[in-house]
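Bear in mind these aren't lab numbers, they're just calculated from the coordinates by the rules spelled out. Since the model is a prediction, treat every value here as computed from it, not as a measurement.
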Structure I
Amino acid sequence: MVPEADPSQALCRWGEDWPAAALGKQESVAVQAPKGSRINDLIIAAYLSDSNCAVVADVLCNETTPTQPYYNLPQDVAIADGTLQPLAYIGDTPPHHIRIFNRSPSYWMLTYLRRCKDQDHLFWGYIDWQESPPTLRPLIDAAAFDQAKSIVGLM
C-alpha cells in the first residue's frame, strides 16, 4: 500500500491471516521512490520464480511533468526493500499504467498507456528482465507480437 502520509514509499503488510494483514500491525517499507515524489500506480509480479519479483511503479516527481516508470528487483520478495530506479523505455512519451498480459521466466508481455496528443492510447510491449538495463520496448508489428506470444507460451 502507498500511505497518504508519505506517498513516495510503498509498504508491505503481513499477518497470520488476511484480516490481520489488512490492519497493518506488521508492516515495512517495500520500496522507496525519490523523496518528495508520489507513487501513483504499482504492480508486483514474479519475473523468475516465486521469490524473485519485480516492482514497477508510476512515479510523479513534480506536478509539471508526467509520471515516469520506475522499477526495483528485490533479491527476495519476502524481504523486499530498496530504492526504485528509473525504468528505461523506448518511445516519445513515458509509459504508464503498465499491466502484465502474460509472462515467462525473465520476460513480461504487457500493455501500457502512453499520452499522444492529449489522449492516452493503449500499447503492447515487453520487458526482458535479463537485459541490462531492463527496458520497456514496444511490440511494433505483427512479427514482434507473435514472437512475444511464443516467448510467454501463447499460440
Structure II
Amino acid sequence: MTTPKKQVARKKVALHLEEYVPGLLTWLSNKLAASASQAYRQQFGLGIVEWRILAYLAVYDWGTGAQMSQLMGMDKSAISRGASFLQTKKFIKSRAGFGRNLEFGLTAKGHEIHDRIIRLALARQDALLSGLSKKDVSVLISHLHVLLGNLPSVDAIENREY
C-alpha cells in the first residue's frame, strides 16, 4: 500500500496587467499601428509599413531594407514587400548600394504623399498626447529613449535559464 503524497501548495504568480510595462507598450503600439494603418489605407491607399518606409526616407534620404528594419525593429520581409509596393506606385526609387544591397529613396511623388500623410500622423500624435503638458511630453520622450537604450540588457536576460 502506498501512502498518499503530501500536496504542496502552489503560490499563484500572475502579471498585474495594468502595471506590466512591456504589455502596456505592446498594446499601445499595436492599437496605434492598427488604427493608423486603417486610416492611412482609407485616405491614401497605404498601410503603416509603407508609411514607416516613407517617413524613414524623408529623414535619411536613402536607406536599405536592412537599415530600415534595424532602426524600426520591423521584419525585413515586411519592409521588402512595402518597398516593392511603393516602387509600383512610383513613391520610391532604388539604386545600387554597397555589395548587393539596394538603397531606396523618395521620388517627387513620394515626397508629396509623405507631406500629406505626415499631417494626419502628427494630428494623431497630438490626440494621443492630449492631457499631457509640454514638460510631460518631454519627460515621456526621454524615458522612452532610456527604455530603447535598455533593450540590449533585456535581450541578455533571455539567454539565462529560469
Structure III
Amino acid sequence: MKHLLCSLLCLGIGLAASGCAGLTLTPVDYSWPLEIRPESDAKGMVKDDRYGLAFNIKPLMFAETGDSVKIADISLRVIRDINGFYFVTAPGFKSVYLFATGEGKLVLEKKIDIFTKEEKMTMGSPAFNQRLPNIQLVYMKDKDKITVLLSKAGIQQGGQK
C-alpha cells in the first residue's frame, strides 16, 4: 500500500512539474520608457543600476571607429524596444547598433547606418524616445534636428533607407 501511494504521489508531482514546462506568458513588453546614458570607465565598461545592465564597449567602439583604445568617458545612448532589442549609439557615431540578448552577452542583430562611410557626417546629440512599436532617434545634422523612426528591420520613417 505504501508503494502504491508513493508511486501515485510521485506520478502526480511529475505531471504537475511537466505541465509548467510549457507555460508561456504573453504579451510581454520589454520596452524602457526612457533611454539611459551610461558613461564608460577606463576599462570600457558601462553600467546602469536601474535596469541592471552592464557591458564592455571595446568591440562596439572598434566597429564604429576602428579604435578600441579611446574608450573612457564615452556617453552612450541605450534604449530597449517592446521586443527586448537594445538600440545603442553615441555622439559622433554614424550608426545605431541593434543588439539581441544571448546567454551573458549582447549579440549584434543589425547595424543601422544613419550616415554612410563616405559621408563626412556623424550624429550630433543623439537621443532615443519610445514611440511604440518603434524607437525614435533624434539627432542634430549641421544645425537641423532630424527625427527617424527605427525598428528591428532598420529605418522605418525619415532619414535614408
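Comparing Rg/Rh (Cα atoms, Kirkwood Rh) across structures I, II, III, the highest value is found for III.
As an exercise: helix-only ellipticity at 222 nm (-39500 (n - 2.57) for each DSSP H run of 4 or more, over all residues; to 500), calculated from one structure in I, II, III, equals -21500. Which structure is it? Derived from II, not from the others.
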